[in-house]
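Structures incoming, each one as structure tokens.
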Structure 1
Amino acid sequence: MTVMKKFAAGLLGLTLLGCANLAAQKNDDDDDRKPVLPGFFHTEPWNGTLNSTAAGGTVNGLKTLAVAPTGSVPMSSYTFTSTKDGKSYTGVIVGTSPFSAPASSTIPAVIVPLKITIGTAVFDPTAPNTCDGGISVVNRFNNSPLVQVSPLTFNGVNVGTTQFIDGFRRAEFWTTINGSAGYHNTLSPVTTAPVQSLTATGTNGTTYSTGCSQLGIVTYSWMSSQLNTLITNLTKSGVVSPTKFVIFLVSNVVQNQASTASLTNCCVLGFHSATGNPVQTYGIMDWDTTGDFGAGTADASISSHEIGEWMDDPLGTNATPAWGNIGQVSGCQTNWEVGDPLSGTLMPAITLNGKAYHMQELGFFSWYFNKLGVASVGTGDKFSSNGKFSGPSKVCPTGGTN
């Protein structure tokens, strides 16, 4: 099952039907008006099979697991009853369960930089980025709060000095874990693999704009196929394995969902997925320095969206009561994807070593599963990481938030 999710970065109410409805925004570099491109995220749910002892059931049409898979990154299973609809939900999350006694997990991760060539344009995340102080995307990523620790506050609550996504998970279940310093789920070790070179020829690749706003666009089908081949080859060579989360990192390259690379049905900023048995989890994420997607998308925001979703829904199969018509979602969704209802909404910047990094605000567990009047288990009794949601999601159809 493929879950499609769309939003307009920095814009409200923009319908994502190709580029027909692109809004205009002032280009700070000159007096011309430059359109803000629509960006959205995607999930490819795992569709493999596990041993019968790990078989679960089906909730809202999605496969669920009764126990966490083995031979992969650390995962925990859960089963609970939602107050929103009274139904029981079962699934798996990365790391240690917040529903049990506080304990910690470390999750190995490997960054695989993808150098994409489209005609004469080369998008290389390992090369110095002249549009970002001469620092490469890989260096920026490794020095960001996604990897490095920093003091973190969510909704006025200090959750400790840690990585951003670990801090988010702690904040998301703050009262469940009783603020325990013993509960952490960190990416460690984080290693960087040799750069992998791909060339998008013919209709598989094109470019948009020039200079520092130049963007590479490749077809989604081509990129998905390339990632599957890379996973197979890199697994054989020992670079990646199911015991590591694979981060395919690209620099100013996105995908469109048409047979020819163009602004039609563009732009997929990132997606996460899982394949095989043992389950290999992975994601591809753009590090954007173009500004093409407006103020709601910058540097680490795309990666924080994808890694946050992977942490709470690593297989893309964790079901929720129906929610929707908010953020990038038009219509209803029934999965626990913490980035989608707040796509394009940034947290306050986190500055490390003089660089301001931008993380996306993410939805809390309670936003998906609580009925109105039931307190959030997240920090500050809020339902998202920076308090934009002060109440739980509304039932969909209708959707939105309380």
Structure 2
Amino acid sequence: MQNVEAGDVAWVLVCTVLVLLMTVPGLALFYAGMVRKKNVLAIMMQSFSLCAAMTVVWMVAGYSIAFTNGNAWIGDFSRVFLSGIAENWDKAFTLGAGTDVAQPTTIPESVFLMFQMAFAIITPAVVTGSCADRMKFSALLVFFTLWSLLVYAPLAHWVWAPTGWLAAMGVADFAGGTVVEINCGITGLVCAIMLGRRLGYGQENMAPWNLSYAVIGASLLWVGWMGFNAGGALAANGRAGMAVLATQIAAAGATLSWTFAEWLLRGKPSVLGAISGAVAGLVAITPAAGFVLPGPALGIGLVSGAVCFWCATTLKAKLRYDDSLDAFGVHGIGGIIGTLATGWFAYGPLSATKDAPNGVYVGGFELLKVQAIAVLATIVFCAVMSWILLKITDAIVGLRVTAEEEREGLDIVLHGEQVF
């Protein structure tokens, strides 16, 4: 049994705080700056409230469903309400303990589950960007409570629990290309389609209210993403260092490629484009961060910035779906690019172990095939389950505010407050 390493504990705790910072205040400010003034408080309330709600859901059952042994599809209920966590609270935690695929760590279980909780918080918060300006607050709480337990937690089990079927297949997903990015992107697209377009979409001016808020939010996301990605190493080691480096390089590459693509095609490089490009690069490098070297990281960033720009502008305009703040165009598409790229560019020594000295994840056709299966499975599972859960939510409380309420603005209608 491994011992608890103080340095590793400190590092993962810092990463956990950075990931929480990404939701509140990072994502809250990022989204608030991009909606219209009458909906600023509502979108911020969504991020803030989901931070609280998903914390409780994760404690009650989400963590147990995601990370206990269970079977290939879902965990068991041995950690419901975090039962049993007091038994070895100061000992090193082993993920998948008692199985042939156990993964020992040098941190306590409380630190591991808290780090994973931060991921379970930000993922549904990202989805709110797709249904901004028109979803009921009650519907949001009902839908994401069900979604966290029935979509996010099982998917996390598939990919990150040693007993999960995709983990057993050998999927390489360092920090959430499937579990977080493709998941929230596909869910966001389904939400946008089922809710329908905003009133006046394509006819009225829906320009961002305050881009300075969005820039501050994007900056917090950029910095917080270092913890989001590098924390996946679960230790303060060389792999975490490489993940930080890859994350920075990919974000920079995507910022530049989105900016220059927009400059070339539209005549001016916009602030909104630059910050969107940065997020696209951060998304795309998420599954690859601890598996690739700096060169491929730059390539992933450059490709994701240009492709996500096309998806968030040209593709969305052609298909006329109203993904308000481009959760699908940036997170869904970026996650797909990064997950597939990991399959080809994974550098074996970064994942080497005593049992696999050449690397657990080695880029090539075999790993690319596994990555493609993971992408397809994630898309189908998230799309079908999100559709079902949205139908259930609609039957319980209704999904969308009335046309009159939407015109007045969600701040006043839902929360009785407004920004002056």
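Throughout, read-outs are computed from the coordinates displayed, never taken from laboratory work. As the structure is a computational prediction, the values presented were derived from the model and not from experiment. Cβ atoms are built from the backbone, for glycine too; each structure is taken alone.
Points worth noting:
- Structures compared: 1, 2; top value of relative contact order in percent (Cα under 8 Å, 6 or more apart), i.e. the largest, recorded for 2.
- Among 1, 2, structure where helix-only ellipticity at 222 nm (-39500 (n - 2.57) for each DSSP H run of 4 or more, over all residues; to 500) as derived comes to -3500: 1
- When distance in nm of label points 7 Å out along Cα→Cβ at positions 200 and 240 is calculated for each of structures 1, 2, structure 2 gives the greatest result.
- Mean count of other Cβ atoms within 10 Å over residues 360-367 from the coordinates reads 27.4; which among 1, 2: 1
- Once distance in nm of label points 7 Å out along Cα→Cβ at positions 88 and 104 is evaluated on every structure in 1, 2, the highest one turns out to be 1.
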